Structure P
Amino acid sequence: MSETTSQTATQRAGERYTASPTSIHRVEADGVRVFYRAAGDASAPVVLLLHGFPASSFMFRELIPRLASHYRVIAPDLPGFGFTEVPSERKYVFSFDGLASTIEAFTQALKLDRYAIYVFDYGAPTGFRLAMAHPERVTAIVSQNGNAYEEGLADAWAPIRKYWAEPTAENREVIRKNILTLEGTRWQYTYGVTNPDSVPPESYTLDTALFERPGNKDIQLDLFLDYASNVKLYPKFQEYFRKSKPPLLAVWGKHDPFFLPAGAEAFRKDLPNAKVQFLDAGHFAIETHVVEIAAAMQEFLETNGIGRRSGEGGVQR
């Protein structure tokens, strides 16, 4: 997208943006009490927002109302994150297959049979599993620093790769002490940001408070170990892209220390028509560039025929 086009889209989003209240809900799915945020008309096309580590649906607090005037927007907290509750008697296995199964059950509980998905970080392997299982349900994909290619993995993965290769107690403790801390979480939010003080502190402070709950750090360490399963699935994700050809927008914070811009560009290998837009932002681009992301999403979805019959170029799909 050219700078001029991006500016025009941003202006259009600003003109159309009207505050839409976001409500919070809980629903039983897969033996889990899933917490989610929702906004928009129940009859509108659905946009499903899937967050990443170490966040929750709270990360979408500014995006949801910017989309809700045109879409039914739904953002669940993944098991192990936010305010979703997993009963101990459920004996839940925290893996990416498990997260995807729960989100699939969540979509069924809400009777969502068609939706566009926004995937970020952990939300990407979760959402891509969902898309592979039910390609007919996915109308489009927006990947905000949600990786599916080896070339997208940056050097910051080195200690986690070591943990994959040698899942010892010592390597597990290295991850615990260096990543699962307030300082480590703040760094994820602020690295690559021109003005780090522009990142709202409640974001990384809330994330830290939630993973400090009893037992949660071990859940996160289990998921770090299982992330290797996502890399093994990259060829399957790519096969899905080639076969199903979903419309895809990769909108990427270009200073992400985990997922390199090459990961965004790589989508074009399997989806030549993929739209790629880079932002002067870090991993959590949505914290500093929500207006630009909302504008890019709205233009992308409408271009692909996903929108309300509003006389503004969108048709319901």
Structure Q
Amino acid sequence: MMEGKQNDKKTSNSPRRDIDSTSPRVIDYEGSDYQTSFWEQGGRDYEDKVEEVALQRLLPEKGGLLLELGAGAGRNTSRYINFDRIVLLDYSFTQLKAAQNRLGLGSRYIYVAADVYQLPFVSALFDFATMIRTIHHLVDPDRALAQVHRVLAEKAGFILEYANKQNLKAIFRYLAGRQSWSPFTMDPVEFVELNFNFHPKAIRKWLQENQFQIERQLTVSHFRINTLKRLLPQILLVRMDSWAQLTGDLWQLSPSVFVKSIATGTADPPQPGAFFLCPACGHEPLEDTPTYCLCSHCGQRWPIKDGIYDFRIQSSGG
């Protein structure tokens, strides 16, 4: 499913041939209470606040159409206040339903259940994208980033957050002989099934290979230590982290890193009104009806359930 970087304008009579009908295994939060158990009741207020600081620093003052990859229950969506429209994409239908309950219906939000390896959008559609706390679940990040690049317009912004294997805690544990894997190698480490930490150099390599030009890096969650969170006021920890984030272009030693990059070498703008692409055969655009999207090339009908577009291919894990 690795996408070629094509600059010729696509037409409805020319289905794409670079869409694969298979994709790597994906994590599925279907039916999970992740938003409540992890964020609202899990003592993660500090992490949430420092991520908000990072996003405020990296987001543009104004934008048109934003793609939020791995939107989950919409924890970050309300922070994208400067965008006219937002597409919330997640593999879990129930997470998107929770986001819908939080944010409501209406033309500003579009809810899409889909596989990040097979994004159901025409090329060069979005002028911005975010992927927060999502890439650490991906077996093949390079392949996913190729898809993200495909759907972004020229000079579109992209904010990527990743779990950093080269953090200070991992370094100290390794040097003390308390962990077997090295934080200095480029290989990802899968510490729990479908939960990966990545080396900063690997992330930068994948971004650059997929024609993203890195603009800025912020290191985040420097003080993600339960003892510190118990002893020090949260407002102080957030302020300290806010200062420390500014070292991100110099070194990356925190457990979380935010990277702002710009897409280059993208396809020509899509046809007026074109939006969805068939993830099964690559044909674009789709006919959008009130209850389903129809692919006139392969005949596939993609259902719309309770205001949520469902483009998941069942044979690839769901």
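None of the figures in this text is laboratory data; all of them are computed from the coordinates on show. Computed from a prediction, not measured in an experiment: that's the story for all the values here. Cβ atoms are built from the backbone, for glycine too; each structure is taken alone.
Can you spot which of P, Q the value 14.9 was calculated from, given it is mean projected area of the Cα convex hull in nm²? Source structure: P. With distance in nm of label points 7 Å out along Cα→Cβ at positions 101 and 125 computed over the structures P, Q, the top value is the one for Q, the highest of the group.
Tell me which structure, out of P, Q, gives -6500 once helix-only ellipticity at 222 nm (-39500 (n - 2.57) for each DSSP H run of 4 or more, over all residues; to 500) is calculated. Comparing all candidates, it corresponds to Q. Looking across P, Q, the calculation of distance in nm of label points 7 Å out along Cα→Cβ at positions 37 and 117 that yields 2.0 traces back to P. Upon calculation of distance in nm of label points 7 Å out along Cα→Cβ at positions 213 and 229 from the atomic coordinates, which of the structures P, Q produces 3.9? Structure Q accounts for this read-out. Taking FRET efficiency 1/(1 + (r/R0)^6) of positions 69 and 245 (r between Cβ atoms, R0 = 30 Å, to 0.05) as the measure, the highest value among P, Q is held by Q. Source structure of the calculated read-out (relative contact order in percent (Cα under 8 Å, 6 or more apart), 24) within P, Q: Q.
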